[in-house]
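What follows is a group of structures, each given as structure tokens.
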Structure 1
């Protein structure tokens, strides 16, 4: 049996941060990525930014974004369903993440001033997620991290609270390796159709997966079977309403729709079902996938009119256009009388006030269920435009319970001696529900560095 010192499972941001940290501390590190090299990186392939706290300008971030404000944002989106100690740890260490990445040749683009309030909170990677991956892989390999593609860890042998060996499956065979330390950073199980169906039932058949087909949760299940404690609800996830015409896998960030706040959203029966103006899109966009998943046929439609069509990023697919509401309804296969009644009722409920998409403007409806609480404009300027929405699953929140050293806990709450975790596989500790834009990359970077803090 071949023996390895530090094994990292996964190939995205968290895995690379962990592998680099461990290697820089002097450990011999082998990274197993289940995907082929051209599909490496998991959801990091499609990311754009990370969220970081700071007092005063930081790198490309402007003004300040305090730890308390970051905490309040997490508290709001999770409804308090978060591990307070781990979340505060993530927030505190987020301020050093940008400089750490820059030292390893990752670059950031200038702040997006005035765009969705992100110029203070979110740092955008120059070249996006794939460039970030290329930089981190290049650095990892330069310092001696051994990378193995098309290699999936399928099982872990654990006894006396310690991982002793792993089985690694490739296209040709399965090999057993003895290990000194295992870092689990292999993502969620969103691409495991059977597991998703266990959690969601037949609804899962209509879900689109924003990332690659390789996030199957194989190691997560293996560690659970070996006695690891879990955290999170299998039905909770980062779920975005994306264009229903996107591919089943790997549509990524470009399939996301930013039109929801600017109009109304109706289901296949022509009825609204949630407040489209609840908060800024970066704070609430990741709830819409779950909302659409609860609708008939797991489909909905974002409807806007001609006067706002230039105010949001266009979809990669053209809108479905109708010269009238009846015309649009026919194309959407919605009862025209119901859609027309929904819009007319909405228009009558819109209150006077100044519209301002750059802030929570309080321009709302009154007397609807649900009301729209911000950015409520009448839909009365044809042509009317619709974008079909389906749940786009980014990553799942059921994962491994960890402590502040990123050690994976046993079911009796004692840590395994030599198993740590980072990234999506433990994100449920922070994100019991909901999502703030950029938090996934922050979780991966912060806990990747903690998980990789192992002595050779």
Structure 2
């Protein structure tokens, strides 16, 4: 009897693992390579011959990234609702409802993005100064920030389509589009930052111009795919948009807590950056390099979290809560294992990795400290991101909000203030605060999952 049970478990795990990887690997490749492309872009800026300009340019990117991420977070939160709702309809066989949900998400994304982009464009100097940027960073980064605001509109539009496609498991398409766009971005950066082949050397402004062009190309490719008829998710201008209050309520029920979570996350990051930026331009540049590398480690948890969200949503849509739990548990185990392996690589290769960004010994020393602390947090971070993805796929977005609010907005900021400003631990103290935040969030999310309450969430 025991042998039969073990056989059944093995038979169950194999197809589950296959389904997980079929969805996760394109997302993982997309996110990893996107992070790598972002790392390459920062490396290009960090290796500009003028060291003072290079340090200010790297700092400017770090300063402008946080308000940009805050804006994107609003759109991503909406996408959480769209992905979960489309996954439920897909699992329940209600394919006729999926297109209208996607159109709701696309339209609302643009309505939300436009005023945010305009405000950031107009008040770019004030925002950078508030973020703790020094006058040289503001001067160098002004035009970069304003061009990124334009790019943000295209990026928001792209997110809404990609999130919808991931809800039905079509993750290879966003991957392919993203890779092509990022490849063009890197080529454009090389040409416009350094002025290759007789082109003007625009420096950091060249990086912004390249980003705008890449996101515009991505928008075109995604629309072309939806219009091709190859997707299970139909998109036709012949099908008029039909406003649905029921859909809006479902999107708000899932998306609003996610939006507040992202606001809390970015607010905490802004306060955190203000603390770190007070350590000086060189240390802050090292911190930004550390955060850039850390973004690579996020990709594992994010990729498997997206897979878990889609699969859990589909299983619950089909009325199979046990299958949903199997999807969530197996995804967390696989992703956490790979997160631990990546942590080991980061820990022992810290100086080597940072060396690609800068030849400044002080920057290398400080950034290596940050990376080693981050490496220790990898198992906790990966598991937390994946399980939180499972909860979001079920529509349980309140608890991720609570954990993020407590973790980053209270624990991280308070700990960083104590470690950096009271104990004087410098960049080590700042990143110890990051580690403490991640462990707290991991514990809270794990407890929520174990409760099983997420299985009973009603979306529509």
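Values computed for the structure shown
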| item | result |
| --- | --- |
| If FRET efficiency 1/(1 + (r/R0)^6) of positions 94 and 446 (r between Cβ atoms, R0 = 25 Å, to 0.05) is computed and equals 0.20, the structure in 1, 2 | 2 |
| Value -28500, calculated as helix-only ellipticity at 222 nm (-39500 (n - 2.57) for each DSSP H run of 4 or more, over all residues; to 500), assigned to which of 1, 2 | 2 |
| Source structure (of 1, 2) for Cα extents along the principal axes in Å, for residues 134-245 alone, computed value 49, 34, 24 | 2 |
| Which of 1, 2 yields 0.96 [Cα Rg over 2.2 N^0.38 Å, calculated] | 2 |
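Read the figures in this text as sums done on the coordinates, not as results from a lab. This structure is a prediction, so every number in the text was calculated from the model and none was measured. Cβ atoms are built from the backbone, for glycine too; each structure is taken alone.
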